[in-house]
Structure P
Amino acid sequence: MILLGLDPGLGTTGWGVIRAEGNRLSHVANGRLKTDSAEPLARRLSHLDSMLAAVIADHQPQAAAVEEVFVNTNPQSTLKLGQARGVILLGVARAGIEPGEYASRLVKKAVVGVGGAEKVQVHAMIARLLPGVVIDGPDAADALAVAITHAHHLASARRRP
């Protein structure tokens with residue numbers, strides 16, 4: 001099964017694609033979708049949607065997961081993150097995929113073992129779980145962590161009677 005993980009952001013959205021075969025996970029691709037902060041909000045959201053559609057078309061995932069929004073101290077930042085996340089959920093749903101949604105703490109706990117893990121720890125653990133991977137920055141590492149978390153949850157759900 002091909003899984004897409006997404007770490008939403010208006011400026012940069014991380015994405016990661018993995019293959020899950022039983023308990024074995026392997027890296028397929030990862031990257032970042034960037035928008036230009038000088039552009040109007042609507043254009044940035046449209047560009048994010050187009051770039052996500054291209055990733056989905058290129059990799060044809062059967063499953064996807066998105067990190068949930070956390071509340072920043074800056075309400076404007078939280079609102080913009082929520083708008084980007086809405087575009088991402090729409091893009092995934094448009095592709096016919098029901099996305100999993102995971103809190104950041106749950107993703108960190110699933111991958112690192114500690115809900116308060118630092119980005120450096122997530123990056124290091126992704127490198128161990130997906131040997132040979134070249135990670136395109138912290139946003140892509142977080143997205144791969146979301147994909148791995150979703151793979152584990154799907155595998156657990158299949159094992160339940």
Structure Q
Amino acid sequence: MNTELSKSKQILFRKARAFCEDQGARFTPLRAKVYEILLQEDASIGAYDLLDKLKKIEDSAKPPTVYRALDFFLDLGLVHKVESTNTFKACHHFGCSHPVQFLICDHCGDVQEISSNGVESTLAAQAMENDFQIVSQTIEAHGVCVKCQKEPINT
């Protein structure tokens with residue numbers, strides 16, 4: 001594991017490895033490298049940007065390598081796909097089924113995963129009223145994070 005990760009992200013990495021083992025899924029060295037890169041990112045990251053970073057430490061990496069790793073992590077709930085930007089973000093509370101809500105900064109690209117029971121219950125109630133069964137739920141809100149709000153506006 002890369003020691004460039006913060007302590008909290010190192011803990012998350014170890015939890016992800018253990019979670020995979022508990023699920024009978026192989027957390028291979030290549031998948032570990034991909035997951036480390038995802039954890040290092042504050043913003044979500046596209047598959048080809050992920051590939052570029054992976055190639056710096058794994059010369060033989062190709063697009064299918066990254067897509068297979070992402071599919072593996074998506075299937076286990078270790079990663080979320082940010083649909084509006086076609087990018088990926090490591091999930092920080094995997095192992096449970098949960099609705100996904102993102103706050104996405106359009107200036108710096110930071111993505112915050114939040115959980116709002118109010119949003120979930122309202123959507124579930126409206127779905128029930130319309131005889132609709134929700135299979136998965138991802139809500140994405142675009143705007144400006146607090147850090148970017150404090151930066152001077154260049155005109």
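Readers should treat all values here as calculations from the given coordinates under stated rules, not as data from a laboratory. Values in this document were obtained by computation on a predicted structure and should not be read as measured data. Cβ atoms are built from the backbone, for glycine too; each structure is taken alone.
Of structures P, Q, which gives 12.0 when mean count of other Cβ atoms within 10 Å over residues 116-123 is computed from the coordinates? This value belongs to structure Q. Looking across P, Q, the calculation of helix-only ellipticity at 222 nm (-39500 (n - 2.57) for each DSSP H run of 4 or more, over all residues; to 500) that yields -14000 traces back to Q.
In this comparison of P, Q, the computed figure 44 for percent of Cα pairs over 23 Å apart is attributed to Q. Looking at relative contact order in percent (Cα under 8 Å, 6 or more apart) over structures P, Q, structure P comes out largest.
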